[in-house]
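Listed after this line are the structures, all set down as structure tokens.
Read-outs throughout are calculated quantities, based only on the coordinates presented, and are distinct from any laboratory measurement. This one's a predicted model, so the numbers in the text were calculated from it and none came from an experiment. Cβ atoms are built from the backbone, for glycine too; each structure is taken alone.
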Structure I
Amino acid sequence: MEKRQLGRSGLRVSRMALGTMSWGGETDAEEAASQLVAFVDAGGTLVDTADIYADGEGERILGSLLGDLVPRDDIVLATKAVARRTDGPFGGGASRGALLSALDGSLRRLGVDHIDLWQLHAWDETVPIAETLSALEYAVTSGKVRYVGVSNYAGWQLATAAAGSAFVSSLVSAQAEYSLVERGVEREVVPAALHHGIGLLPWAPLGRGVLTGKYRTGTPADSRGASATYAGYVEQHRTDRAARIVEAVSTAADGLGTSPLVVALAWVRDRPGVVAPVVGARDTGQLTGSLAAEEISLPRAIKAALDDVSAIQFGYPERWPK
């Protein structure tokens, strides 16, 4: 798998990341092990988790697989903090106390002495950004963290954090939902990331499953769209606009002799500023389908057609001055 620099940092990662949000829930430890082996065998290196996935079980499963199954040094280990909440004065959020407590918890569950990429899972409006950044600085200077990033930040939030971190441990990455059916980040987040040299890690690059085409004629009984837990999550992208995009993706896939999944992944993977889409899968079969995107680059005409059918509206102030 091709490797890319993560932002302006010296860290090189695979241009696809393995997401583990389902680990410990839909995906048990045995299936997680199969996914990790398949990903590493394909040349993948960046594995992304979070302290809240399955209430920490996602981290515990991943940690149990490092060493014996996959060498620790073969993995760029990424996790997140901020969203996990517990009782007590340091029980959550982006305060210095909460973050450093969360970091120790992640290290313990993962069974490692350092994290390669530690990310703030969300903006915390109750905490001064200087305090949050001071925790990132300590995490890096203490040796517990190698690089830092953010997730789910708006454009102004990303720019604010990037400007503040320029004097401490610079941000190298930003995770955000980004796909053919969700291009809102192109208004402010992408320009901010490009300006500050921050690499983009798109989550839900398949439009929460919609871009695979599985919902074109209904809701499969075994899909997330049919589950009580994820139905609302998927429904947000089951719109008339999304249906038109899915048809265009399917037409492109037919012409290229591949799957809609591969076309959708290849499109977002090669967008400006993108380093590695984060691909989550319930089983190894789904992951294998995503890994096939490594073998394809979309022709210019197909990219242009997909750009056009999925275009979002820009205006003031993103297009000012004209």
Structure II
Amino acid sequence: MKRIGILTSGGDAPGMNAAIRSATRTALYHGLSVVGIYRGYQGLIEGDMFEMSSRSVGDIIQRAGTMLRSARSPEFTTSEGQKKGVWHLEARGIEGLIVIGGDGTLKGAQALSNLGVPTVGIPATVDNDIGCTDYALGFDTATNTAVDAITKIRDTASSHGRNNIIEVMGRDTGHLALVSGLAGGAEYILIPEKPFDIHDICDGIKKGYARGKTHSIIVVAEGVGGYSAPDESPYDSVGFKIGQEVREHTGLETRVTVLGYIQRGGSPTVKDRLLGTMFGSKAVDALIQGETGKIVGTLGEEFLMFDIEEVVATRKPINEDLYRVASLLSGM
């Protein structure tokens, strides 16, 4: 293998740039040439590519987002779109591909692998819902961002004696809500994987106030059950709907904060920078060694390769022990 390509697709996640930087410089060290593909699979279909050098990835390890940019590509979900992508790879002499992104992105990598393109995936999503691996890029930074917001909102909540609903990302999974809520000391944490009764929560809030509590924090994943998905208006989001119910059932002053895309921004944490660096280097090693159709991941302190078919067929379950402790502490 003499020439590889790198692309990022789907939602951006802090640590993507660290992975791009590491993969590029590792490949160059081994004598490979590197092609950057702009705007993910859409750029691949359109042949939007450029030659990368060591300087192309200078001064990016500390930056969130992705210097290769990202885009959604409905066309790439079709067999015709995928074949266009393969054609552009062959036309540019690209013999191996590193794909960085979340669940949908890795399904695209699986499709390319099935079409004969040597492909290695790097998991990157603030939702941290990728199967097999303990961590995906961006999760640690996003949880730190959410915890910082929870801490600041608690300051004003305690001053005014209010309930506060804080909505975080997580349409299908509650990893981000669970970890940030537990670390932020939330009284209640609502996630898609677990049913809840809003009346029980409201009763718990009222009992807390009767014991002398002056405020409560409820962290809500955007995809919790029993509520429609958010539309274009933030005031129709899950957080605002739950906030309205809490206000009606408790009679207490309640405020709602939707963190939104702030969770994807900010300089990556040390953990995400190190993960990105190791993921990028390991992905290049795998391509050189012919270990393709895989994703790089972690189990404990080890960096391992997982079969991409297994990864895309599973969704990582929440940590039941964390949820047990969160439930035990709720409303206390």
Structure III
Amino acid sequence: MHVAIYGAGSLGTILGAYLAKNGSPVDLINHNKAHVDALNAHGAKVVGKVDFVVAVRALLPQEMSEPYDVVFLLTKQLDNKAVVQSLLPFLKPDGTLCTMQNGLPEPGIAEIVGEDRVMGCAIAWGATMLEPGVCELTSEPDTLTFSLGKLQGKPDQRLLEVKSLLELMGPVVVEENFLGARWAKLLVNAAFSGMSTVLGCTFGEVSADKRARLCAQKIIKECIEVAHAAGVTIEPIQGKDIVRLFDYHSMLKQKISFMLIPLAMKKHRMLKPSMLQDLQKGKPCEIDAINGVVSAIGKKFQVPTPYNDLVVEIVHGIEAGKGSPSMHNLDRFATLS
């Protein structure tokens, strides 16, 4: 198959490096010319929890010339409609767009390319770009898993082909209830990417600070309640039933779930969310596709989401130049307790 990773930043570069290393080269496509040049000149260097270099082929978007069987999409969702429309000429008639974006992007993409040509994939690991051509894996190697699925229908031949591709990097679970798998990843992103972005820290630092951990716990609870109201059954992550572990209806269960959070984040404690990296570069981030989508669906089903709402408010304030990511932002959550 002719395969591309579009938006090959930190996550996409590491995915492409693993695929190339294990016998299935793909085109890595990115707007950052310095990154593209470094990849072509020196290969993709993956550091952190692993350490290897592999030769890859990288392109700028304007250098794309041939249609692909599969395009993995890892761009931010800020301009999703325009990005997906621009990719249509580079998908074969039976080609598939597999979004690895955060949030719930599949329905909007399906409106453009057709539901039968869309797959979604939730990634359970994190990465950071250190410099052009060099990316750090910030999660433990045994967390390199994927949840793959379609909005509707049973697995088809193309989905099984994509599954085989991703298995060159790590285990792949084909989710019959893919929306439930998406909500599981959204819950983690809203709680830990959201709070890490607001506070300017890693997942581990959110878990270690008791006030920050309480906010993350409240966000998890809001996500579970919104998903339940929307009729979604949240799937386990890497075999762990997060609803059973972290939902609570008593003081005792709330205390237990609070104590479990640092253990759950242990393998991801070094993760620094891409939203925070965007803010630190003076760029807008995709907060509306993460905490914002929880708030929007909560409003639709009349489920209050004050913690998610405040995360969105603070981040948009930072984008507008009013404040910065800081642990001092915890004070703003005190009024919600």
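Here FRET efficiency 1/(1 + (r/R0)^6) of positions 150 and 262 (r between Cβ atoms, R0 = 30 Å, to 0.05) has been calculated and equals 0.55, so which of I, II, III was it run on?
I
Rank structures I, II, III by mean count of other Cβ atoms within 10 Å over residues 118-125 and report only the one at the top, that is, the highest.
II
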